[in-house]
Every structure is written in structure tokens, then in C-alpha cells.
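Next up: the structures, one after another.
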Structure I
């Protein structure tokens with residue numbers, strides 16, 4: 001752009017061009033300002049909604065007992081590494097000769113022995129690796145529980161939003177039915193309508209009242225569910241977003257790549273497979289001998305014989321030994337067990353990848369279907385039925401036969417309005433489930449011990 005600006009308008013501008021330039025320069029910032037303002041107004045509800053959801057998700061992650069339990073399981077798995085990756089405790093023994101053993105340099109009175117068993121080369125490394133992989137699997141299990149909680153929180157908030165909007169829409173329609181009841185009564189008093197019109201309007205009004213009461217009862221149940229997820233006391237206030245904006249998701253190919261790389265369930269199974277491989281290598285090494293090294297220190301008393309060199313000198317003895325696995329059936333069984341565990345993890349990974357692909361396709365279908373339904377109700381059906389009601393209301397002043405059709409269309413309008421908000425929330429719920437499958441809320445680094 002800068003190069004284009006420098007090579008343009010090389011010739012001197014004419015008088016007319018000088019006159020046009022200020023107005024053009026002035027209009028450009030105005031258009032940019034309008035564009036920025038429009039973008040801000042479009043993105044503001046989306047940002048506010050995302051912020052509210054994120055705040056509740058973080059609160060739930062900090063307070064939810066199930067997630068905290070999973071985190072403690074991860075910390076417990078971290079403590080296993082020092083246990084598994086160290087040498088066995090050394091053995092120390094003391095012997096006292098009740099009847100001293102006479103030797104040339106004097107009687108042997110006691111002995112101290114220190115020995116250490118050393119497993120086959122690489123065994124400790126395999127133990128540490130297997131323990132570390134089990135800890136990583138526990139972390140992925142914690143992360144799966146946390147992501148599932150995030151999805152449940154967002155789903156519950158969306159359902160609460162849908163109920164609040166449904167109650168608002170139903171109450172607006174209740175006011176319209178109220179006016180229709182009054183209109184039918186006034187027309188009945190002047191003999192321009194029948195009593196049937198009044199009764200029909202009253203029946204529709206009572207049915208709507210019952211529907212509103214049910215919606216309010218459902219809202220109380222969802223509020224309790226939300227407080228349960230947040231581990232709050234019963235009756236705590238929940239703040240909901242004012243509106244739901246458009247949602248965007250990536251292509252199926254991109255989402256499948258994210259699932260294969262980030263889904264905690266898949267990663268947990270991969271760590272389990274890797275841990276089983278380390279356990280197989282460890283079991284194979286246990287079929288080889290272990291080495292035992294030790295030192296004996298023998299206390300020797302003074303001899304009664306005169307002129308004996310080194311009389312009373314203590315003895316020091318170095319010892320080496322082997323533990324030979326003559327009965328290797330047990331270790332062979334461990335090798336076979338580890339091999340079975342490897343195959344089990346591989347089958348589970350393949351099965352889980354298939355099920356995740358199916359769940360993703362179902363979620364994408366639900367997302368697209370909700371988008372189509374929302375566009376249908378928002379852009380066509382509600383406008384058409386509103387227009388039809390207006391036309392029938394105008395003709396009702398002269399022809400009372402349209403009243404039953406007015407009530408039916410009013411009922412249909414309420415149905416479409418409720419379906420519109422339902423379609424919008426179902427679209428957001430499908431997007432939230434896709435985020436859960438792809439591990440969008442994964443932690444970038446593993447938790448460490450506090």
C-alpha cells in the first residue's frame with residue numbers, strides 16, 4: 001500500500017482535484033469509524049457471553065468436588081515416582097558369637113553385615129518411566145473430568161438462558177392473549193362476537209399460564225443443578241448473558257486433527273499403552289539375575305598366645321552374590337500380562353477414535369440443523385405469521401369468523417418464537433460439545449505438586 005501511494009499522482013493535481021481531496025479525506029475516517037463501531041456492537045454480546053461462561057467454568061473447576069478428587073488422584077500418582085524409581089533398601093545385620101570362634105589372631109566376637117541388592121541394568125529406568133507415564137495418564141483423566149465439567153456448566157447456562165427467554169416470550173404472548181380476551185368480551189357485549197370467542201380466548205390464556213408455570217419450575221431445577229456444579233449453597237444467584245450471538249466452528253478435517261492430538265481420553269489411553277510397554281520391558285529384565293553386593297566387618301579379640309603378629313586385628317570381607325530367577329514362570333506371566341495390556345490399550349484407542357468421529361459428525365449435524373432452523377424461524381416464519389395476524393386482526397373488526405384462526409395463528413407464533421430460541425441454544429450446545437471433544441479447554445502445562 002505504501003509503494004502504491006508513493007507512485008501514484010506523479011503529475012500536479014488540478015484545481016478540481018484539490019477541491020475534492022479534503023472531502024474525500026474527511027469521509028474516509030468516518031467510514032472507518034462506522035465500521036469499527038459496527039464491529040464493536042456485533043462482538044460485544046459475544047464477548048460478554050463468553051466472559052460470563054468462562055467465569056463460571058473457572059469457579060466450577062476450583063470448587064467442584066469431583067474435579068478436585070481427580071486432581072488429588074493425579075498428585076497421588078506423582079508421588080509414585082520416588083517409590084518406584086529407587087534401589088531397594090540396603091540390608092544391615094549384626095551377629096554376636098555367644099561362643100567366640102578362635103582364630104590365629106584372636107577370637108571372633110561379632111559381625112556387622114551391610115548388603116545392597118542391585119536389579120538388572122535399566123530396570124530402575126523402566127520403573128521410573130512407567131510411573132511417569134501413569135502420572136501423565138492420571139493428569140489426562142483429571143483434564144477429561146475438568147473439560148466435561150466445563151461443558152456441563154456451559155450447557156446448563158444455555159438451558160437457563162433458553163428457559164428465561166421462553167418465559168419472557170410466553171409472558172409477552174400472555175399479554176397479547178389478555179388483550180384478545182378483553183377484545184372478545186367487548187365485542188360480545190355489543191353483540192359483534194359470540195360467547196364461544198370469549199371462551200376460546202380464555203382457554204388459550206389458561207393453557208399458556210400452565211405452560212409458564214412449568215417453565216418456571218424447570219428453571220428452579222436448573223438453578224439447583226448449576227449450584228451443584230459450582231458447589232454453591234442452594235439458592236445462590238446465577239447471572240446469565242443477555243443474548244447469544246453467532247458461533248463459528250472449524251472444518252471437520254481441522255476438528256478431527258485437534259481431536260486426535262488433544263482429546264484427553266485418547267491421550268490417557270496412549271499413556272497407558274506406553275506405560276504397559278515399559279512394564280513389559282521391566283518384566284523381561286526381571287528374568288535376568290540381580291546382583292548383590294555387601295561388606296562384612298568382623299570384631300576380633302586379643303589372642304592369649306604371645307608374640308602373634310596382628311593379634312586382635314578386626315577382619316573386613318567384601319561379598320558379591322546373584323539372585324538367579326530359576327523359576328521364571330512368574331516373570332513370563334508378567335510379560336504376557338503387559339502384552340495383553342498393550343493390546344487392550346490399542347483396541348481402546350481405535351474404538352475411542354471411531355466413537356469420537358461419530359460424536360463429532362453428530363454434533364456437526366446438530367449444529368448445521370440448528371442453524372437452518374434458526375434462519376427459517378428468524379427470517380421467514382415469524383415474519384410471515386406476524387403479518388398474517390395483523391391482517392386478520394384488521395378484518396376481525398368487521399368479521400368475527402376470523403377469531404378462531406387468530407387464536408390458532410397466535411399459538412403458532414408462540415411456537416415459532418420458542419423454536420427460534422431453542423434452535424439458537426442448541427447450536428451453542430453443539431459448539432460447546434465440539435469444544436469438549438477437541439480438548440479446547442485443555443491446560444497448556446501439567447499441574448505440579450503444590
Structure II
């Protein structure tokens with residue numbers, strides 16, 4: 001019976017010229033959004049590769065230079081474009097993509113895409129995620145409403161019930177017929193995207209895409225089921241439509257902003273000035289690599305002299321300046337771990353509080369899973385920053401070690417490392433975060449989407465007996 005009703009629904013839709021015309025236009029918009037997203041990703045990838053190659057060439061072509069001077073000269077790391085971000089850009093457009101790597105300083109990432117847009121374009125770009133999260137559910141609401149409204153207007157719904165059609169089967173069939181339309185659009189856009197990027201698809205991308213598809217499929221079922229349920233339960237179908245549109249507005253606009261603002265108040269991040277002041281204060285308590293009279297530097301000197309069994313720095317077979325510089329870096333690293341680690345903990349608390357909002361709003365869970373599975377949320381951004389900081393520490397330590405053990409003596413700041421050494425310093429190699437290593441962060445969102453689907457199913461099952469047939 002359910003299959004027959006679904007077939008009848010689709011026959012009616014296919015015969016509707018308005019429906020076909022709207023569908024064709026909408027599919028074209030989806031295609032354009034995917035093509036634009038792919039073009040933007042390719043453009044950013046090309047820019048990234050050119051900038052990375054240019055900076056690397058500057059580094060490997062360095063003439064003879066003191067290693068510590070080279071540490072201050074530093075280099076740049078560029079955040080690579082993510083293939084999946086063509087579907088959901090997430091936070092990537094506002095987090096920045098260039099980070100300077102140098103000694104003594106852990107710089108902030110800069111040059112976000114949003115900051116470089118023209119003012120008129122800052123309202124947003126045509127992105128698949130924008131269409132999939134906002135427009136498709138809206139279409140499903142109107143389709144579901146029309147499916148019941150037309151049946152009531154024609155009297156066919158009353159006839160079906162009087163003929164003995166099971167109300168539960170009827171409502172589920174109506175829900176599935178509308179839901180399948182959303183699934184078809186979702187499957188089309190993912191298949192089209194897969195064909196365009198077939199050569200670059202990996203197992204991790206396939207797994208991420210599968211989870212992405214599942215999240216949207218659950219949300220579309222929630223939207224379709226609720227609209228059908230309200231339309232069948234309420235005698236006034238127009239009121240049902242208005243109520244569902246109100247819910248859609250609350251879910252997509254108001255509630256996410258309210259919960260995010262609340263989470264930021266419950267777990268506030270320090271201001272930039274507070275953060276930098278706290279960092280500077282803790283940093284000042286450590287060894288000063290540029291001040292040999294610093295009491296901590298003096299203690300380190302006595303320790304090194306004792307280790308080498310000599311009485312003065314001039315007798316050391318190494319350059320103590322490099323050791324002092326690295327000790328300064330090691331202390332700075334511990335300060336960075338303390339303060340940035342605290343910020344990451346606060347961000348994780350904010351994220352968890354926001355996730356809990358999924359109990360009253362499944363759209364929040366959809367947004368979290370959409371960005372998370374497409375590797376474009378703040379969690380993946382933080383993973384990138386950690387990789388850069390790990391590279392910075394390796395990069396600076398290689399320079400300080402060359403300064404200390406490369407052949408110079410203490411106080412000889414005119415000593416220079418040759419070009420071969422600078423060529424041997426490895427470039428930054430970003431390793432994409434694998435979904436299996438972060439999947440636990442999105443389990444709550446998926447569970448809440450499933451829970452909402454169960455709630456909608458229960459509403460249909462237990463409320464079908466009170467269906468309004470006129």
C-alpha cells in the first residue's frame with residue numbers, strides 16, 4: 001500500500017509542469033553552485049601552491065647566514081584548500097590562511113578570505129551547503145504541505161480513509177514521497193561532485209561523504225515528516241504551513257544564534273589584549289635568550305659548563321648562544337601550550353554546549369555534522385594550527401642546533417651556515433585529519449538527528465488516528 005501511494009504521488013508530481021520546471025531550475029542552480037565551488041577551490045589551490053613554492057624557493061636560495069638571523073627571517077605556512085570544502089566551506093573563509101613561522105613568536109593566522117571580499121559579497125556566496133541546509137528543506141515543506149492540502153481540497157483524502165486505507169501507512173507514504181525528492185537532490189549533487197573530482201577521491205573522502213549524506217537524509221526526513229504530520233492533524237492546512245515555516249525560521253536563524261551567544265557567555269574566551277598580556281607576563285618569567293645576564297641564562301651557563309667540564313664559555317667546543325636560544329624557545333613553547341591549550345579547552349566547551357542545542361533544534365546537529373564531515377569546522381582548523389606549531393618548533397630547533405653545534409664558538413655572531421644547510425631544513429607538510437580520528441566529536445550530533453527522526457516517527461505512528469480528513 002505504501003509503495004502504491006508513493007508511486008501515485010510521483011506520477012502526479014512528474015505530470016505537473018510547474019513542478020518539473022521548478023525542479024529543472026533548481027537542479028541547474030545546484031550544478032552551478034558545485035561548479036563555482038569547485039572553481040573557487042581549484043583557484044585557491046593554485047594560489048596556495050604558487051605561494052608555497054615561491055616561499056620555499058626563497059628559503060632554499062638563502063645565501064650564507066647566521067642560523068639565528070635565519071630564525072628571525074623565518075618562513076610562511078599556507079593553509080591548503082580542502083577538496084570537501086567545496087560542499088561546505090564552514091569556518092574556512094573567516095579563519096585565515098597564512099601564518100608566519102619565526103623564532104620566539106607564535107604568530108596568529110591572518111588573511112582570511114572574508115576579509116578580502118568586496119563588502120557586497122560578504123553576505124555570502126552561492127554554496128551547495130547554503131542550498132542544502134536552507135533552500136531544500138524549504139522546498140520540502142511546501143511540497144509536503146501541497147501533498148496534503150490538494151488531497152483535502154479534492155476530497156480524495158476522505159475517500160481514501162473511508163475506503164479503509166490505514167492512516168499510518170498513508171502519512172508515512174506521503175512523508176517518504178516528499179523525503180525521496182530531497183534525497184534525490186542530495187544524491188545528485190554528491191554524484192555530480194564525485195564525477196568532477198573522481199581522480200582525487202580517497203577512502204577518507206568517501207567515508208566523510210557517506211556520513212554527510214546520512215546527516216542530511218535524517219534532517220530531510222524530520223522536515224518532511226513534521227510538515228506532513230501537522231498538515232494531516234490540523235484542519236486548517238494553511239495554519240499548518242505557517243507553523244512549519246515558523247519552526248523553520250526558528251531552527252535556522254534564531255535558535256542557533258541564541259545558543260551560540262549563550263555558549264560564548266557560559267564559556268568566555270579572553271579578549272585579544274587579555275590573552276596577549278597573559279602570554280607576555282608568563283613569557284617574561286622565563287629565560288631571555290637575548291640577555292646573557294638574565295639569572296636563568298646564568299644558571300643554564302653554569303649547568304652547561306659543568307657538563308663539558310670547563311671553566312668558561314670560551315673553552316666550550318660548542319656555541320652556548322644557540323643553547324640559550326633553544327632554552328628560550330622551550331620555555332616559550334610551554335607558555336604557548338598553557339595559554340593556547342586553555343583556549344582550545346574553552347572552544348571545546350563552547351562546541352559541546354552548542355551541540356546540546358541539538359536537543360531542541362536538529363538544524364544545529366546538521367550544521368555541526370556538515371562542517372565536521374567536510375573537514376571545515378573549527379576542530380579541523382585547530383588541528384591544522386597544531387601541525388603548524390609542531391613544525392615551527394622543529395624548524396627553529398634545527399636552526400638553533402646548527403647555531404650551537406654547527407662549528408661556531410660562543411659569541412661569534414658573524415659565523416654563518418651555508419646554503420646546503422638551509423636546503424636540508426624540511427618544508428611544512430600538512431597531513432589532512434582523518435575522519436576516524438575525530439569521528440567521536442560528532443557522535444552526539446548524529447545521535448540527536450536519529451533521536452529527532454524517532455520522535456517524528458512516533459508522532460506519525462501515535463497521532464495518525466486523529467487525522468483531519470477535511
note = Across I, II, FRET efficiency 1/(1 + (r/R0)^6) of positions 107 and 419 (r between Cβ atoms, R0 = 35 Å, to 0.05) reaches its greatest value in structure II
query = Quick one: Cα extents along the principal axes in Å came out at 145, 82, 39 when computed from one of I, II, so which one is it?
reply = I
task = Name the one structure among I, II that helix-only ellipticity at 222 nm (-39500 (n - 2.57) for each DSSP H run of 4 or more, over all residues; to 500) of -24500 was derived from.
result = I
note = Value 0.55, calculated as FRET efficiency 1/(1 + (r/R0)^6) of positions 275 and 299 (r between Cβ atoms, R0 = 30 Å, to 0.05) from one of I, II, is from structure II
remark   = From the coordinates of one of I, II, P(r) over Cα pairs in 5 Å bins from 0, in percent, for residues 187-410 alone came out at 1, 5, 6, 6, 6, 7, 7, 7, 6, 6, 5, 5, 4, 4, 4, 3, 3, 3, 2, 2, 2, 1, 1, 1, 1, 1, 1, 0, 0, 0; that one is structure I
ask   = So distance in nm of label points 7 Å out along Cα→Cβ at positions 203 and 395, computed for just one structure, reads 3.2; which one of I, II is that?
value = II
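Just so you know, all these numbers are worked out from the coordinates, no wet-lab data involved. Note that the structure is predicted; figures quoted are calculated from it, not measured. Cβ atoms are built from the backbone, for glycine too; each structure is taken alone.
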